[in-house]
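Where a number appears in this text, it was derived from the coordinates with a stated rule and is not lab data. Values in this document were obtained by computation on a predicted structure and should not be read as measured data. Cβ atoms are built from the backbone, for glycine too; each structure is taken alone.
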Structure I
Amino acid sequence: MVTKRSTASPYRCTECGWTTLKWVGRCGECQQWGTVVESTESTGIAARKVSPLAPSAGRSAQPITMIDIAATPRRTSGIAEFDRVLGGGVVPGAAILLSGEPGVGKSTLLLEVAAQSARAGRRVLYASGEESTAQVRLRAERTGALHDELFLASETDLATILGHIDEVEPDLLIVDSVQTVSSALSDGLAGHPSQVREVAATLIRVAKERSLPVVIVGHVTKDGSIAGPRILEHLVDVVCHFEGDRQTSLRFLRTLKNRFGPTDEVGCFDMTGAGIEEVPDPSRLFLGSGKPVAGTCITIALEGRRALPVEVQALTVAASGPNPRRVVSGVDASRVAMILALLEKRAGVELSKQDVYVSTVGGVRLIEPGADLAIAIAIATARTEKAVRHDVAAIGELSLSGEIRPVAQAAQRRHEAARLGYRTVIDERAESISSALRTLKATAMAAASTDGVPQF
């Protein structure tokens with residue numbers, strides 16, 4: 001006998017919460033596969049009438065102009081770059097989610113944040129679900145992050161972590177990571193979407209009730225997105241991403257969401273053998289030796305709100321085969337192909353029989369179109385074997401007509417260029433790529449340099 005399934009227990013997507021009366025392989029809302037499971041929640045409870053409850057004293061609704069924010073000042077973490085990304089400091093009761101690739105340095109960064117906060121007189125509880133307390137202590141000794149106000153706990157049970165919070169009464173809580181903690185109130189193993197949702201919701205509730213800032217570490221998937229249900233990013237107040245190339249020691253901390261500040265701030269750090277150090281002025285990280293060399297040009301790129309000088313290098317050699325090679329590193333290959341066509345069509349630079357190599361210095365990746373002009377100048381000077389003077393910078397986007405278009409935050413870029421000693425800035429005022437090359441020759445022509453390289 002076939003019985004009809006009750007509608008009191010529908011199927012629910014563990015990613016976004018979408019419900020359906022029958023099982024499907026793909027969620028109709030978030031389009032994720034294999035996330036629709038049978039819900040254990042009864043819809044009959046939701047259908048019951050809820051009686052109104054009078055708010056308790058001190059929790060009545062108030063006009064927004066009467067809300068006092070003096071009781072919740074920002075607290076410095078002791079690391080200026082970390083505070084910069086958060087919008088000026090840590091807000092009491094804030095829930096901060098920090099994600100990043102494995103091995104990029106998330107735990108090292110947060111251990112340094114914990115140590116600096118402890119040195120400032122605030123008690124910190126560091127709950128690690130991935131390492132033992134002895135392992136964390138060894139890393140703390142190596143990085144100099146030892147302090148009596150820094151408490152360690154190696155726990156994967158949510159209830160035990162809550163017990164540690166009651167016992168220690170910290171001013172800052174760090175949980176590393178949310179995918180390793182499980183709750184007895186939810187089904188599934190640690191890391192399951194339902195577990196991640198339950199653990200995060202409980203930690204956030206504790207943060208709000210106690211005005212306790214909580215930093216939660218989150219894993220990432222193969223495509224770089226934060227693992228777990230999407231609702232995790234909606235629940236927290238701040239979402240930060242820690243990124244960097246394993247081949248270099250430079251690390252960037254970016255904000256993807258911030259309820260208390262801007263979302264375009266970037267913090268710079270340097271990963272060393274003794275731990276992680278902040279880089280307050282990274283202006284010299286992406287520059288070469290400074291000597292005029294054919295095929296190099298400086299551009300002022302934006303990383304969040306920061307204007308950074310970046311050296312673009314190019315090399316052209318006669319092609320040995322019928323199909324010239326186009327090799328790039330740190331720049332967009334499609335934009336380089338477009339720039340090569342513009343140089344040949346609009347500026348008369350013959351490149352169809354040349355192998356072209358374009359790269360950036362320091363491992364930085366230029367993805368914004370504001371670097372188009374610098375790439376074009378670097379390729380053109382590499383082809384003519386003439387070097388651009390060291391005090392010249394180029395800023396501008398190139399259109400298919402050869403026109404130089406203005407870029408975002410142009411005034412800030414020019415100000416940073418002037419601060420760093422670049423007296424000549426070639427930008428949209430040159431109007432076109434061909435006139436930019438002529439301007440470069442007219443304004444910066446000089447005799448041969450000391451090493452015999454002719455200069456523009």
Structure II
Amino acid sequence: MTASREAVAAGTAVVKQSRRAALGSLVGTTIEWYDFFIYGQAAALVFDKLYFPGLAAPAATLVSLATLGVGFVARPVGGLVFGHFGDRLGRKRVLISTLLLMGGATTLVGLLPSAAAIGVWAPILLVVLRLVQGIAVGGEWGGAVLMAVEHAPDGRRGFYGSVPQMGVPLGLITSAGVFALLSGVMSDEAFLAWGWRVTFLSSIVVVAVGLFIRLGIDESPSFARVKARSEVARVPLFEVVKHAKRATVLTIGSQALLNIAFYVTSVYVLTYARDHAGFSRTESLFALLLAALADLAVIPVWAAVSDRIGRRTVFLTGAVFAALLAYPMFWLVDTGSFGLLTLALVLMLTLGQAPMYSTLASFLSESFDVRTRYSAISLSYQISGALWSGPAPLVAAALVAATGGVGVLVGVMVGAFLLTVACTLGLRETYRDRLDAADR
């Protein structure tokens with residue numbers, strides 16, 4: 001009887017720790033992605049006027065969006081550096097460091113003078129701070145999802161792994177919501193002069209909250225077992241390159257359509273809706289806000305489905321929807337109807353992006369050995385971001401400007417779909433595997 005009670009108590013403690021780890025990962029990733037996304041919103045709507053005023057409107061927009069891509073170039077660096085220490089020292093320490101780094105860089109962007117005040121140093125410093133943001137978020141994602149997945153009960157890794165993934169739509173909701181609120185209640189002149197800075201400076205408060213929560217989370221049990229057995233990898237990256245090259249390449253390719261579709265939808269469509277369909281800044285931001293709310297609601301649902309029918313099946317379902325919706329999304333935006341603009345964003349995010357992104361954390365975590373898992377999934381995710389996500393808004397804007405339509409852009413998204421399908425089918429199904437190599 002006593003043994004039975006002890007077993008129940010132990011099981012309850014495991015569940016509580018799983019939930020606490022997932023919540024801590026969610027709060028942290030929400031903060032990180034809020035910081036990352038407000039830069040994207042500002043790049044699309046503000047930075048072209050403040051930091052590149054000497055350029056004509058189309059060129060200024062392209063250059064402003066190009067600075068957005070700088071963060072994605074830096075993300076693999078952050079993934080490699082923090083992934084190394086995450087596999088060597090533990091997930092928890094690294095996650096505290098990335099949170100502080102991102103918060104500091106974001107606050108400094110909010111304080112950065114414009115080109116009118118300090119000349120060429122303004123865009124230079126803007127790019128440097130974007131690089132720091134990229135390094136921070138590059139190290140954040142891998143640790144956050146591992147804390148959730150490695151604490152999760154067997155059979156529910158998909159669901160628990162999707163919790164930190166919800167930080168993306170939450171970050172998008174808060175960033176778009178704050179931008180929409182401020183731009184809606186103040187004049188364009190006031191918003192451009194100082195209103196946008198509030199979104200960056202508010203990061204100080206939420207970083208403090210996130211730090212408090214993360215300090216109270218236990219280290220990942222998977223890493224704790226590796227450390228207890230003295231099996232910590234000396235140079236995790238070398239082992240990934242030596243033993244997991246195929247899985248790394250395939251997981252990078254599998255994310256092509258996921259990343260392109262998401263950043264075209266969440267960043268470029270804001271510019272497209274303004275310049276080609278006559279929507280105001282507030283209208284496009286509010287439509288994105290509604291779509292992100294819908295995305296937030298369905299991410300855990302798709303993830304729970306993957307716990308029952310498999311990661312690959314759900315992931316490929318999202319890829320099919322994203323490809324099919326590529327042209328209809330722009331057609332709906334071109335109608336000039338706010339309702340149809342919102343519908344276009346909702347469909348792409350909930351049916352295309354959500355099935356893929358909701359399963360990504362568990363799918364990648366299950367595809368690599370525990371000793372090098374932080375480095376491996378960070379390398380895969382962040383190189384994918386640099387290859388597909390960062391260039392997406394800039395390439396989309398350039399293609400539409402050069403061709404006068406979205407046909408070529410849609411063709412690029414279809415090509416990304418074919419690459420995603422081929423690479424995903426090359427990966428093994430993992431949802432029934434034991435998570436740690438020692439348990440297999």
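Quick check: -26000 is what I get for helix-only ellipticity at 222 nm (-39500 (n - 2.57) for each DSSP H run of 4 or more, over all residues; to 500), calculated from one of I, II. Which structure matches? Comparing all candidates, it corresponds to II. Looking across I, II, the calculation of relative contact order in percent (Cα under 8 Å, 6 or more apart) that yields 25 traces back to II.
I have 0.00 for FRET efficiency 1/(1 + (r/R0)^6) of positions 53 and 229 (r between Cβ atoms, R0 = 25 Å, to 0.05), calculated from one of the structures I, II. Which structure is it?
Working: I: 0.30; II: 0.00.
The structure behind it is II.
Supply the structure label, taken from I, II, corresponding to Rg/Rh (Cα atoms, Kirkwood Rh), for residues 29-180 alone with the calculated value 1.07. If you can, show how the numbers build up before the last one.
Numbers: I: 1.07; II: 1.04.
Checking each candidate, the match is I.
Looking just at FRET efficiency 1/(1 + (r/R0)^6) of positions 93 and 389 (r between Cβ atoms, R0 = 25 Å, to 0.05), which of the labels I, II belongs to the structure with the highest value? List each step's numbers first, then the result.
Working: I: 0.00; II: 0.40.
Structure II gives the largest value of FRET efficiency 1/(1 + (r/R0)^6) of positions 93 and 389 (r between Cβ atoms, R0 = 25 Å, to 0.05) among I, II.
Given that distance in nm of label points 7 Å out along Cα→Cβ at positions 173 and 277, derived from a single structure, equals 2.2, which label among I, II identifies that structure? Structure II accounts for this read-out. Given a value of 21.2, 78 for Rg and Dmax of the Cα atoms in Å, point me to the structure among I, II it was derived from. This figure was derived from II.
Please state which of the structures I, II yields 2.8 when distance in nm of label points 7 Å out along Cα→Cβ at positions 213 and 261 is computed from it. Walk me through the numbers before you get to the answer.
Values: I: 0.9; II: 2.8.
Label of the originating structure: II.
A value of 37, 20, 12 was computed for semi-axes √(5λ) of the Cα gyration tensor in Å, for residues 117-236 alone; which of I, II is the source structure? It was calculated from structure II.
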